[in-house]
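Just below sit the structures, each encoded as structure tokens.
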Structure I
């Protein structure tokens, strides 16, 4: 059993968190690197202009903190030219706009669920035997049911759009759904 858990941990560790959150885009990497450079330029300016000790310390802290963003996001393939204040402003503005546009991206909950079930099937395959086969069969059925539910919700939404006069009757027909079902359908509609 310990070998199976070790193997499962190894599989999860090697898979990484790319399936849980999107990796940083080149725009986000460039923006993080640009932010680090802007903070460094601000720190240099604070020192050279003999700003207050508090402002010098604050800009030094900002530069140090922004370095963590670069380490987290990774270096961009091509580092933008940001050696001067003018270059930082000119090149940093579009980078910031692109990063803001990229930031709201979120993984599709259906893709995540599908990936989790695939991982479960893979782990069940490692288990082998009767239990592994049962787990794999259960997960495959759960995956099929998940896809079916998604298709039903999408079809219902399309029906309501195509037949707006029947929307009231449609809602009435679904009025007796349980709170759990209503919550699940609402979540599916919001994620689609």
Structure II
């Protein structure tokens, strides 16, 4: 069970900055994830953006953490379809005295990871949006390239300021021949306010 908060700020019409934090209530209580990033809209139409971000994950019960830096490009070749690709440098922190530090950038298990996103909004009505997605990253978390997280999301916008969001997802943990195994279900519900 996570409680997550995110904030986004625009600097002019082309630069967006963002930050977020997630707190865990049951497993590994305390801070679970946090991150900062920025994106630059290279082309407004058709939409094309380049972004960088830095993230830290930690598990208090297991005394482990991970630091990441990533870069992505994303665009909308057509109005309702967003595609994204990127790379992340992942640095696991297994040191029992430094697992909580976002400043540890050396590890014997450090690796490059491919990032991908496909987000298709298949239903539009005034104030309502439904979409399907396949992606292994978001503002706070990343999955390995061998996993295939997927799901549905919905947005309800009753006015110009409030947005109510819901997201239901799962992931395929691995593919082997024609066999696959599904991971756990993930349900996220929340709201946002646009100033």
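Read-outs throughout are calculated quantities, based only on the coordinates presented, and are distinct from any laboratory measurement. Fair warning: this is a prediction, and the values are worked out from it, not measured in the lab. Cβ atoms are built from the backbone, for glycine too; each structure is taken alone.
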One of I, II was used to calculate P(r) over Cα pairs in 5 Å bins from 0, in percent, for residues 42-153 alone, yielding 2, 9, 10, 13, 11, 8, 7, 7, 8, 7, 7, 6, 4, 1, 0; that structure is I
0 is what came out when helix-only ellipticity at 222 nm (-39500 (n - 2.57) for each DSSP H run of 4 or more, over all residues; to 500) was calculated for one structure; which of I, II is it? II
Origin of the derived value 0.90 (FRET efficiency 1/(1 + (r/R0)^6) of positions 74 and 130 (r between Cβ atoms, R0 = 30 Å, to 0.05); candidates I, II): II
If you rank structures I, II by mean count of other Cβ atoms within 10 Å over residues 66-73, the highest one is II
Read-out relative contact order in percent (Cα under 8 Å, 6 or more apart), computed value 11, structure in I, II: II
Output the label of whichever structure in I, II has the greatest value of volume of the Cα convex hull per residue in Å³, for residues 82-137 alone. II
Once Cα Rg over 2.2 N^0.38 Å is calculated for every structure in I, II, which label goes with the largest value? I
Thinking of I, II, which structure, once distance in nm of label points 7 Å out along Cα→Cβ at positions 50 and 90 is computed, gives back 3.2? I
